[in-house]
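What follows is a set of structures for review.
FYI, it's all coordinate maths here, none of it is from the lab. Just so it is clear, the model here is predicted, and its values are computed rather than measured. Cβ atoms are built from the backbone, for glycine too; each structure is taken alone.
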Structure I
Amino acid sequence: MATLAPAETMPHILKHCRTIAVVGLSDQPHRPSFDVARYMQAQGYRIIPVNPNLTEVLGEKAYASLTEAAKHEKIDLVNCFRNSPDIPPVVDQAIAIGAQAVWMQLGISHPEAAAKAQAAGLLVVQDHCIKIDHRVLQSRGLLTPP
């Protein structure tokens with residue numbers, strides 16, 4: 001993929017990546033991962049839960065890993081709700097499964113893993129909430145509902 005300017009990265013991801021694997025998705029409604037995934041699902045995105053401790057979240061089958069999920073689903077975007085030190089193996093799996101992008105939620109970043117993902121051709125967002133950015137871009141008319 002061609003390199004995009006930072007201002008173009010988020011709109012591009014949100015327009016073109018319609019199936020989102022949510023790594024670290026909780027089944028607890030009070031958890032941020034659940035709230036964000038539910039919002040994105042309500043916006044027309046397909047959510048693929050990745051959590052080895054669950055079997056189903058938001059009506060979708062949960063998988064133990066990205067690698068396992070990719071055996072059954074085509075994953076466009078990997079949305080990370082893991083601690084920053086846990087990001088490198090997630091990025092390695094995202095590269096291996098052919099994801100188009102990795103999105104690290106608010107408070108999560110890993111510059112080395114981000115650079116590795118970008119070198120492999122993935123788009124990367126760090127330290128941003130996909131729900132907040134979706135709402136902002138949609139309110140500015142930069143995203144059209146599916």
Structure II
Amino acid sequence: MHFHTLKGSRRLQLLSEVNLSLVTSLKEFLPYELGVFPQLVDFDIYAGGGHWHRAASHDPILDQKTFATGHFYALDLRFGTLSLLTTAEGKKEHDMHALKRLTKAILHLGAAVRRKVICVWDKAAFDFRFWDELKSIFA
């Protein structure tokens with residue numbers, strides 16, 4: 001019964017909002033890890049990636065099989081905080097597909113308007129036109 005309540009979209013939305021609030025408020029207390037590089041003071045810098053792990057007993061069954069569960073994260077390299085961007089949909093969603101279905105608000109990662117942002121993703125994020133279009137989010 002417990003795991004069935006975790007599937008609710010309202011609960012996931014609440015947890016996402018709590019995570020964003022926590023990550024935002026922690027920045028006031030955590031050390032600025034990149035402060036030794038004055039050239040980076042004007043930048044928000046994130047590393048992103050996906051992580052897959054074995055399916056849990058409560059994960060959905062697709063084609064009579066449970067598939068690995070994927071999560072996509074963004075790590076703020078300035079403060080060391082981790083934010084969940086999204087969870088994978090379907091059998092094994094590719095990084096680029098997951099990124100393309102995210103809203104601008106999620107991809108914004110709390111950066112101030114007109115703030116310079118560097119996003120580092122592994123080589124699976126190969127759609128350079130997509131990344132170029134994202135520049136408009138921060139402009």
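Out of I, II, which one gives 2.8 for distance in nm of label points 7 Å out along Cα→Cβ at positions 42 and 74 as computed from the coordinates?
Numbers: I: 2.8; II: 2.1.
The structure behind it is I.
Tell me which of I, II gives -11000 when you compute helix-only ellipticity at 222 nm (-39500 (n - 2.57) for each DSSP H run of 4 or more, over all residues; to 500). Before the final figure, lay out each step's value.
On the way: I: -11000; II: -9000.
The value was obtained from structure I.
Can you say which of I, II returns 20, 19, 14 when semi-axes √(5λ) of the Cα gyration tensor in Å is computed? Write out the running numbers ahead of the final one.
Working: I: 20, 19, 14; II: 29, 19, 13.
Computed on structure I.
A value of 2.0 was derived for distance in nm of label points 7 Å out along Cα→Cβ at positions 98 and 130; which structure in I, II was it taken from? Display every interim value, and only then the final one.
Values: I: 2.0; II: 1.1.
Only structure I yields this read-out.
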